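Rule-based calculations on the coordinates, nothing more; no lab input. This one's a predicted model, so the numbers in the text were calculated from it and none came from an experiment. Cβ atoms are built from the backbone, for glycine too; each structure is taken alone.
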Structure I
Amino acid sequence: MSLLQFENISRIYHTGALESYALRSVSFEIDKGEFVSIAGPSGSGKTTILNITGCLDKATSGNYFLDGEDISEKSSNSLALIRRDKIGFIFQTFNLIPILTAFENVEFPLILNGGISQGERARKVENILDEVGLLELKGRKPSELSGGQQQRVSIARALVKGPELVLADEPTANLDSASGKDILDLMLELNNKLGVTFVFSTHDRMVMDYARRLIMLKDGEVESDKKRG
């Protein structure tokens, strides 16, 4: 079943009188539960696709469907609610709040969402920290964690609210190869166990090799789209 669909999506940026195409009539669908890498060289459009998918940017033309709903013309407030309720984000720089513990960083989106008791928040946070193997380190601040451990906290934060879709922008960029492999193993395990859809933006060959589907971009267009076993 399709979770998201791009129909002839173009994104044009204007600098004075100049037009620059980041995307040119891009079309594809991603089903629920897929583990997808969007790859290509710098300037190929992969970050723009991730930003539109995550409701952080809007297409210049074309239609974007999320969970069967055309959200192309939604207001900024409506897009913010969609981001809050349906999408989790994992960043290459982790984006953890330095003064908060691992537990508090993961709890933060639940506090922003509201409507959840303190006891229920604690249960959700501890469950997902256990899933990523960091429950025993829940009281540590980011500075007291390794890069790989910080990325595990950011994965837990992305998943704690139960999103349908997790977007990861270069998730291994700030990790050594061993830590990057551990993180990819973890995300693939969570994809299989929880059925959450993962979409990565990357130029890391290791991330591409882990993907169950690889969408290659070139000059703002889909060059190839291949599924694996």
Structure II
Amino acid sequence: MAAEANRVEALAGAAIAFDLDGTLVDTAQDLIGTLNWLLAQEGLAPLPLAEARPFIGRGARWMIERGFQAANAPLAPAQVQPLFERFIDHYTGHIADESRPFPGCVEALEALKAEGAKLVVCTNKLTGLSKALLDALDMTRLFEAVIGSDATSAIKPDPRHLQTAIVAAGGAMDRAIMVGDAATDAGAARAAKVPLILVSFGYTEVPAAELNPDILIDRYDQLPEACLRLLTACGT
């Protein structure tokens, strides 16, 4: 009973911020599918999923630029915005064709929420697209707020993005955790001095283990215990 009480005390009121693409939801097929549609519209060959997967995580503009570079058709700055607008239009209509939460994700989030944690999404995806995706997957109900790239003054890896998300969740920085998959998440957490959990199965150009997270998890059933360990270390 004492252990259970300590667990509830540690998690109650703690703010846990989550990256979206590659952390909560496996969105690669829909995102890369839209990128490949855009490449085809420009007369270029599609990219293999495995090659383009690491391009996800810094927002659609970055992915478009990296995608066209990988297709041997680097873009001039003036070309990016029109392509971005076409990308968003197409992606909006296909946002959850193949995208699904990673195995065990919803159950882990429900467990954390049931024990009083405040969950928030902190993503470089646009807020409207993020909410549309979460709505389609019945996941919006799990979060206090969704803070996308257009809802903050600076995006990850800038710490202000994470700080904005924690405040929006009603949490405090000294009892917060960042859960992500890539260097943008690691950079934001370290700059904000927030403990970092990374998943090993996400989208990253640098392997998650090499980003030196406080805890690296391979499955979502490991997440509640990882959060408890870090929050207990921080003090309740």
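I, II: which one has helix-only ellipticity at 222 nm (-39500 (n - 2.57) for each DSSP H run of 4 or more, over all residues; to 500), as calculated, at -13500? Of the structures listed, the value fits II.
From I, II, which structure was mean projected area of the Cα convex hull in nm², for residues 76-211 alone = 9.1 calculated on? Write down the numbers at each step before the final one.
Numbers: I: 8.2; II: 9.1.
Structure II accounts for this read-out.
When FRET efficiency 1/(1 + (r/R0)^6) of positions 132 and 220 (r between Cβ atoms, R0 = 35 Å, to 0.05) is calculated, the result is 0.95; to which of the structures I, II does this value belong? The structure behind it is II.
Assign the value 26, calculated as relative contact order in percent (Cα under 8 Å, 6 or more apart), to the correct structure from I, II. Mind dumping the intermediate values first?
Values: I: 30; II: 26.
Of the options listed, only II reproduces it.
Taking 0.60 as the value of FRET efficiency 1/(1 + (r/R0)^6) of positions 172 and 204 (r between Cβ atoms, R0 = 30 Å, to 0.05) derived from one of the structures shown (I, II), identify that structure. Value 0.60 for FRET efficiency 1/(1 + (r/R0)^6) of positions 172 and 204 (r between Cβ atoms, R0 = 30 Å, to 0.05) corresponds to II out of I, II.
Suppose you compute distance in nm of label points 7 Å out along Cα→Cβ at positions 68 and 116 for every structure in I, II: which one lands on 5.2? Clearly, the read-out refers to II.
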